[in-house]
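Below, each structure is written out as structure tokens.
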Structure P
Amino acid sequence: MSRSNSVAPKQTVAIIGAGIGGIATAVRLAAHGHRVTVFETQESFGGKMHQLELPGGYRFDGGPSLFTLPHLVDELFRLAGREPQDYFRYQRLDPITQYFFADGTRLTAWADESRFAQEVEEKLNVPAAEVLRFLQRSRRAYEGTAGTFLQKSLHKAGTYLSPEVLKALAALPQLGLTSTMHERHAAAFQDPRLVQLFDRFATYNGSDPYQAPATLSLIPHLEHGLGAYYPEGGIFAIAQSLVQLAEELGVQFRYQEPVLEILTADGRVTGVRTEQEVYDVGLVVSNMDVVPTYRRLLPRQQAPERTLGQPRSSSALIFYWGIGRRFPELGVHNIFFSQDYRREFEAIFQEKTIADDPTVYVNITSGHTPTDAPPDHENWFVMVNVPHDQGQNWPELVQRTRQAVLRRVSQALGVEVGSLIRAEHVWDPPGIEARTSSFGGALYGSSSNNALAAFLRHPNFSGQLDGLYFCGGSVHPGGGIPLCLLSARIVSDLITKEK
């Protein structure tokens, strides 16, 4: 039986995990007067949004590299009565991404939609009007659904009573629940390279464009309509600035103190237990992946097996390379496309392995933050989409994929990149799980490879235990910086507004 989640104001709150969702939730609840303690297994904050330094003077953002919807960060400072620019600054990227296709074609994704459309027309011979028409459709899809499906709980009956929600639900069929992203893109464009470019947006939530619903074709609007941004100091600066704000609001961070159990009695949470102490609290918010939250921290509670058993998203294999020269033709975001995109996703989602010729993403921040690499050097964050960990032979896959990555990038740039590597670190799915508790190293929790995926995600509250809430990438509305920040807003609204 579902229980009420009503709570009294000014509660003592334990947040499990100092990822971006947990940090943002801490800020919101502290700003509303709650007493908040954040428990973190690692030695510092950030979760996937950590930073990494390698010998020789190379600094990297460890995980997320794309920043959109910056107002979601700004609003946290304003909620606390602060001026965002006193803590955190950013600039809009132009261009957004440099694309390198397998046939040698290069294309620049400019921030201005008309300029981008003209670039596509010149490089791919696709009429600019077709590109603009597609981007307008992406905008309409985003504006018609984001307010409902991203900003509200889909698991509360009251959500479905507003005219806005009813309008969004009525529009869903024409938004593409019955076709896939790839089918929509292939119908919109004749050139397979442009189809591949838009198909890649499925990877923004760890999904497969050949399975994910066409509704997700709204994702390009985040970049091409609303803009991609670069924070001063890199992505890690987001977490740094919000932790500073949280501490000013009285939030306590307890690092290297993992929660071992969420304590319960009579159908509600009563506290958390660590190796050091038992803490009595009125509310618990888990920013930990929902699977280990149930398996490890709530071993005596009945777990929602259907929800936990949803297919997982993809993971990542990341090479952090200090590169001994500069490449002026590269920007912050660079994509080196494979020859056969469908084969890539078959390998990931059907065969649970990595294709021989994967698409390669290279993020370089030293052009905007010169201290991220020595003079005339660059810091390359090199990522390949891979399956989540299911016991694969990762050492063998890492070595094989490293060679494939070097072949793809070296061919595109006309330079033997391997000889330029001055420092290196590798992060694979087992390592991602070990550091972040993401089940199987899946970056986004469950995948979005079916039309009902949004409804099948775990809600932001417990239906069995009063006072237990969930935020972060494994629950509604999903993974990635913006959605984790929105999950924090949803949790805060549930806690502060429900009676």
Structure Q
Amino acid sequence: MPARTVPARRRGAFVAVAVALFCVQLDFFALNLAVPGIAVELGVTVSAAQWTLSAYMLAIGCFFVVGGRAGDVFGRRGSLLAGIAVFAAGSVGCALASGLGPLVAARIVQGVGAAFVFPVSVSVITNTFPDGIRVKALGAVFGVANIGTALGPFVGGGFTEGPGWRWIFWLMVPLSVFSLLTAVVYVPDSRDTSASRELDLLGCALIVCALAAVTLAVERGDAWGWTSAPTLACSVSAGIAGGLFLVRERLARHPLVDLRLFRNVPYVVVTATGSLSNMGYGVTVFLATLYLQDVRGLPPLLAGTVFLAPALMVAVSGPLGARLARYMRPTAVMALAGAVAGTGMCALSLVEVWWLYVPVFAWCGLGLGLGWTFAGVATQQVVAPARAGEASGVLLTFLVTLGAIALAGTAAAISAAPPQRPPQDTYDAILRLGGVVLFATAVVVTAVRHRPVRPGRVPPLPVRAGDDTTARGPRDRRPRR
């Protein structure tokens, strides 16, 4: 490849990946406000219409690990193209669905496509851009993707009140086609050259079964009853399948997930704090949606407008995290995010004046968005680029699965609240609990982040992109002198 074409290919790959992630994020956050409209048009209950969200979460959570590792093993370009094409096909199916069953089936197809797009996109950027600008490129990609997060509630509310919820999915089609064509032209192929072109199919089946069972249990537990036979059956199945998966990965010649990844303490710290931030974000958005529509009585479009302020802060958090990474260690950035998010959630629970709600909500969005967005950047700094897809897939699996558990727990707490208690009091108590947990986590991360390094058990995290530890994986744990 001539040297003069390299910058153009990088820009093209960036555009293709950024638009694909924008579509995934916009689709994910736009449909929440459309659920009542879907229920009315299809003639079903709101509880039944919630399956449009649950099915998507089920599919996307189950296939993150598979999608990320498939890209590493078989080639990231082909996996990205396949994921975008499947997502686009699912979008068409959703737009044309004549009933709830076909809509839920199409949402599953969308979720499988998105599960390939997200981790493979991150590994494409990691392997396309050199060390010196990789973190900046990742931050910018997440910034564009988070614009979809910002616009999601507004688009969902606007389409629901205007031409109809189906236009949420029609919007995805031309954007996905543009991303697909751009990726065909510009995205270079890469893969983990040390890995055999074999995918651990038994491991794939076990992890999908485990995640499907746990997602069903937490998503439908409140409707089924937490002690009902279906919920208990799903929980037991998840435990058995999860245990068998761990055994399989220890014995497999070419494991889907190298369990030594979890010996990488910086990776574990970043993944854990990022997961907590994502849990906090999901809970805060859910409670704010209930507060704005049920307590304040705002229509979907106006409620979506209120979400623009925090969502724009989430969009800013991608580039902000990349800039902070030039001067701070990843764990320090994560601790800062936790402190901002924790104080924001606690403050939001105390706000009584309406005009103050929006800026405090925006402060929450900044901290929570920085936490879960920068986790995607930070994990790429502490693993080998060859296994970038695997690391991203594992991170995203934790983000989505634990986020679903947090939402289920929140819904259960609201349902269990005494009828005479005002709903806002319950919302505020949950927000304060989440804020305290995030702030305490930030304090703990700040206090212990150097301790594993001093005895030489793990490499210290890089201060700047391009430090020599950036390219080391979990197998190379020599301390940097």
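Where does the value 61, 48, 48 come from, among P, Q, when Cα extents along the principal axes in Å is the thing being computed?
Computing Cα extents along the principal axes in Å on every structure in P, Q gives 61, 48, 48 only for Q.
Determine which structure produced the value 25 for relative contact order in percent (Cα under 8 Å, 6 or more apart), calculated from the coordinates; the candidates are P, Q.
Working: P: 25; Q: 22.
For relative contact order in percent (Cα under 8 Å, 6 or more apart), the value 25 is produced by structure P.
Determine which structure produced the value 3.6 for distance in nm of label points 7 Å out along Cα→Cβ at positions 26 and 362, calculated from the coordinates; the candidates are P, Q.
Here the read-out was taken from P.
Looking at structures P, Q, which one was mean projected area of the Cα convex hull in nm², for residues 58-217 alone calculated from, given that it came out as 10.7?
Values: P: 12.9; Q: 10.7.
The read-out comes from structure Q.
Using helix-only ellipticity at 222 nm (-39500 (n - 2.57) for each DSSP H run of 4 or more, over all residues; to 500) as the calculated read-out, with -26500 as its value, let me know the right label among P, Q.
On the way: P: -9500; Q: -26500.
For helix-only ellipticity at 222 nm (-39500 (n - 2.57) for each DSSP H run of 4 or more, over all residues; to 500), the value -26500 is produced by structure Q.
Among P, Q, considering only mean count of other Cβ atoms within 10 Å over residues 330-337, which has the greatest calculated value?
Q
FYI, it's all coordinate maths here, none of it is from the lab. As the structure is a computational prediction, the values presented were derived from the model and not from experiment. Cβ atoms are built from the backbone, for glycine too; each structure is taken alone.
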